[in-house]
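Values in this text are rule-based calculations from the coordinates and carry no lab data. Everything quoted here is computed from the prediction, not taken from an experiment. Cβ atoms are built from the backbone, for glycine too; each structure is taken alone.
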Structure I
């Protein structure tokens, strides 16, 4: 049984925020890096978890990425359909936006979708935008150590780099831990 990954009230707030053309643009800064991962791993499918306005797809085209089956998912865009598994799962500037009570469920869902590698970028400070209820759009503002403890339950971290694309943050390249048969 799938566990909840968001509340309906919060989904509606995200729908409103996405009306701002400057919201959900972080993936534009990662196109070249994700394109390189696609090339190096020969990934044939990409799940864009928290795809927003599908800016990652645009960034990949601009970076000359090899063709992949692009599978967007975002609760604020129900027309995309459900999250789907892929060779490469990207979750760019999304996890810090998750409601704290659902973050572990989201990470577990990401693990279930990752058949090859995962590329996750996480911002660690406040966002420049606020929700309609006055909260900062980054609901979780925690250091990398906090995040790594949660990710390590499901993933081996293959690479970690800090970035300052839009403030203090980091990205990880991960491989899902496959439980050994008893």
Structure II
């Protein structure tokens, strides 16, 4: 709390007027960040994008987020605030599964995703893979960033129909060309 108060240019006493302890502060930060992400993800639904395009937009945002967060943060939360970590993990899993299920359903309806997979199973597998990546025993901070991208494209190529893969490839070409310009 001393470091936080110093960074905010306020006294620790003032900080404690807003938060009873560090755990409440961390919980508030997690809630605000989760709500912010949820609002951003929901904004894609109104932009007329197909399911592949929506997934790519989510990927871009999460890829930036992954650059800021490392498995160490997850480890520290799990070690020092296990109840808060459990609550956050459950909420994150529920939020991600809901978003993934909606996207998978939309993609099947549009014909950009294969028809022969179980939406609930794929959504659960998606969460399991993400959680596995956050385990610092398997990925260094640098590998974690690369693994996130690999996991996303592995997932997309596994669920896309031929039509969806064509859209994915086209969008990736545009993304790659815009980075090179």
- Query: One of I, II was used to compute percent of Cα pairs over 29 Å apart, and the answer was 14. Which one was it?
  - Reply: I
- Which of I, II leads on distance in nm of label points 7 Å out along Cα→Cβ at positions 34 and 114, largest value: II
- When distance in nm of label points 7 Å out along Cα→Cβ at positions 98 and 154 is computed for each of I, II, the largest belongs to: II
- Note on the structure: When relative contact order in percent (Cα under 8 Å, 6 or more apart) is calculated for structures I, II, the one with the largest value is II
- Out of I, II, choose the structure whose coordinates give helix-only ellipticity at 222 nm (-39500 (n - 2.57) for each DSSP H run of 4 or more, over all residues; to 500) equal to -26500 when calculated. II
- Ranking I, II by distance in nm of label points 7 Å out along Cα→Cβ at positions 66 and 122, the structure that comes out highest: I
